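These are the structures, in structure tokens.
Each reported figure results from applying straightforward, stated rules to the coordinates on display, with no laboratory input. Values in this document were obtained by computation on a predicted structure and should not be read as measured data. Cβ atoms are built from the backbone, for glycine too; each structure is taken alone.
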Structure P
Amino acid sequence: MAHAHGPAPEGLDAFFAPRGVAVVGASAEPGGPGHQIVAQLQRTHYPGGIYPVNPRATEVLGLPCYPSVLQVPGPVDLAVVVVPAAACLVVAAQLAARRHQRGDAAAAVVVSGGFAEVGDAGRQLQDQLVRTLRTAGIRLVGPNCVGVADAHVGLTTSFDLGPYPAGGASLLSQSGAFAMSFLQWARPLEMVGLCKLASVGNMADVTLTELLAYLADDRCTRVVGVYLEGVADARAFVQTAARVGRDKPVVVLKPGRTEQGARAAHSHTGSVASADAIYDGAFRQAGVVRARTVSEFYGAVRAFERLPLPSGNRVAVLSAVGGPGTICVDEVAAQPGLQLAHFSPRTRKRLGAVLSNLAAVGQPEGYVDMTGAVVARTHGDALRILLEDEGVDAVVLLTPPPAFLDEEEVARSVLQAYRDQPEGRRKPVLVVITFGDAALAARRILEKGGLCTFEFPEEAVRVLARMVEYARARERLRS
């Protein structure tokens, strides 16, 4: 975070480490996006200056409101613009003047729509906006977006509700709604920790490729999730993703696999679509993890942020529930990149000593059915044994119904076994809890403890397959 009296941030740093934020179009009336953005910055305890700008207001949420950005007294490195499209040109001219006079105002987020996504007239407006800002040396995210966030410094330009748990997942999105839905979905159980977010909208200036390259060197980013509709230079994006992928995974959800989907993407952000098969092949070559569904994207980003990479593809399934356990085994066997583990004789003997005589071990290979005759602590005991088997690279664990056992005790037992692994040699454990809201307490314990929980076995297995896929690709990219 840049200090109020420190040097002005350079390049894209102005979006994520501004000394001050001007919200142009902030209203004293609750409900408007500008009002909500100011409220959000206050709610997340953003430490820099917050400057509402509106010629028709004198105060917004207890803060002085200025008639234009030229009158703001403190340093303004980032301007968030929420006025009608035509008025954005006036604001751009004022920002350019401030840039010339004060040397700040290095970055702008234009939330407003009504530009290239609506047709030729909007595209002309967008071209004028970019020309004015670019001539002054001002970078632009948007227009038609919800902007940027950095959870580690309490910065957000969105009008979504915060704050967000801070962590290592950064998200780049061509859809503001997608970005906000991801954060809202993850927040109740703190299922992912956010580092940085950028909703790029029409990408009139700053592109996904630039932001991806920026995150390559970002210390807090451990995984980058990208919602991609289309980019003008697909080759540059893929090459950048390959460079990033040598150190941290890039997970992409890209619609447009059908002609109709590609047309929908174009009408949404004006994106240029390329043949999906071209993207698919390029992603594989570059080591990009392509998620096929929203749930797979969410799960993969969470897992990469929290869990260690598997060193191989041998999976053990440990289950206290028969039906879901069987489905899980089926899914592991169906995934081309996974195989069920072969337990060592020592592992079989140790499992036999802690499980009831009703349990089935290795029927089929790699599967442990603990049955309903299991107590809470046995989940941790059995998990610990599997994790110590050198022939096991990862474990998918399925818990019993809360009515059978104390769900919180089960969760604590599992979490302790996971944590008992030696640092630097941990294996991933994905926990499946198929009992909805009845198991929220257990999920909360596991998620806050650093594990990933899933509602359905197929979700967990497909995410694990993406982890194995990336681990192999990373080896290739580094060689």
Structure Q
Amino acid sequence: MAFFEYVPWYIPIIAIIVYLGSTAVYNVYFHPLARFPGPKSRAISEWPYFRAMINGSDPKRVLEMHNKYGPVVRVSPNELAFVRPAAFKDIYGYKRGGKPELSKDKKYFSGMGEPSLVKSPDPAYHAHLRKMLAPGFSDAALRKQEAVIQEYLTIFMKKLEEESQTGDGCVDVVLGCKFFVFDVIGYLTYGESFDCLSSNKLHTWVRLLGKLGTFLVYNQASERLPSIFKYPFLLVKMPRDLISNINTVESISQTKVDYRKTHESTIPDFMGKLIEEHKAGRLSNKQLSSNASFLIDAGSETLVTFFSHCVNSLLTHPRVLAKLTSEIRGMFANADDITMVNVNRYKYLRAVIDESMRVKPPAPAVHPRYTPPGGAEIDGFDVPGDVVVGVTIYAACNSPLNFHNPLDFVPERWTGEDPKYQKDARDAAQYFSVGPRDCLGRNLAYVEMKTSHGQAAVAF
């Protein structure tokens, strides 16, 4: 104690300054990633990345850095961002010769409860869950699920038609999309919908999803801060009703899981095999509920985001809208005639969907991975071990390294009609990811997107 009584007050301050200064010098000039290009501020500390995550600008900032520095950029002291198609395969793709897949960055999933398909860092457990879920997403299952999709889509279209003929004719398409998407995913997961279309209002779960999603971003961003700042930040940002909202969502999910466990589904759904595992004692009730909640979250907001972006793109590009409408109406007189099979004939509709997702990906952020201790070669670059790597989806989809006039909304780049876009690296638009952890719901998403936009083109 006597020693500390005689330590001048400014010594601790000097020590902190020296520590921060020496860390900055090391990160910029001597760190294993010092040879990679990028802003000095990003190399020095996590603070710029943290701020970009909090204000939602990170995907655009990463694109700007790629435009300035090239295909690989150092975005934080121990993290590299890549942008070309080869990086997707090297980071997320299947590995040959018994090599393990690059591990997930665990800090992005800390504090998120029971591991589900997307949150599980364990490749073996993830593969097991994926095997259980895959039958519900197969082509055979999808053909039997179409009746459910068409049922809710018909209700959705009728509501749009009724609302367009009343008042000033304005229709909240995004709200209607939420009703449709959540009712479909609810039925395919739990065997019953959320009754959004029939009640004409959002279910409690849907209303809370946005709030919980925002705090999740804060929680992930806080992992980039020292503990002395992390917990005060979370306390400030934590909604007063956070715990209550989490408990409400968990209660709703558990109630619906209990319902599904006692009611056989009339069609192949997502929960069938998981419930079999649960009844056999190989899957806990928490694991069952966690994966059900994941299915709702993954199969809802991203689709709603796509719908809003695609509708906006069509309304702001009259030429594209006219061409799409002409293609669809040239073959169908009634919206009800459009099915998941015959809608596949229309290449321009698929091109409109792909271009909309390319320009504004529904899930624009990065899915970070760790390189193995011995390092890895990514897109031709030798990357040291234990480094965070990833491809920011928005950056890859909008980079001039991959696409000609990338910010322009031009569906023809997908159909081969315009030679200007022949050299586009279309495999850089991996909005469903690639490899053993790619999106299981890709085909379901395309069916919902194509049938809904096809029917809307006929009806309106």
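Before moving on, here are some points about what is shown:
- Per distance in nm of label points 7 Å out along Cα→Cβ at positions 19 and 131, the highest-valued of structures P, Q: Q
- If distance in nm of label points 7 Å out along Cα→Cβ at positions 227 and 243 is computed and equals 2.2, the structure in P, Q: Q
- Computed over structures P, Q, relative contact order in percent (Cα under 8 Å, 6 or more apart) reaches its largest value in Q.
- For -12500 (helix-only ellipticity at 222 nm (-39500 (n - 2.57) for each DSSP H run of 4 or more, over all residues; to 500), calculated) the corresponding structure among P, Q: P
- Structure (P, Q) behind the derived value 2.2 of distance in nm of label points 7 Å out along Cα→Cβ at positions 187 and 283: Q
- Entry that produces 4, 18, 27, 26, 16, 6, 2, 1, 0, 0 once P(r) over Cα pairs in 10 Å bins from 0, in percent is calculated, selected from P, Q: Q
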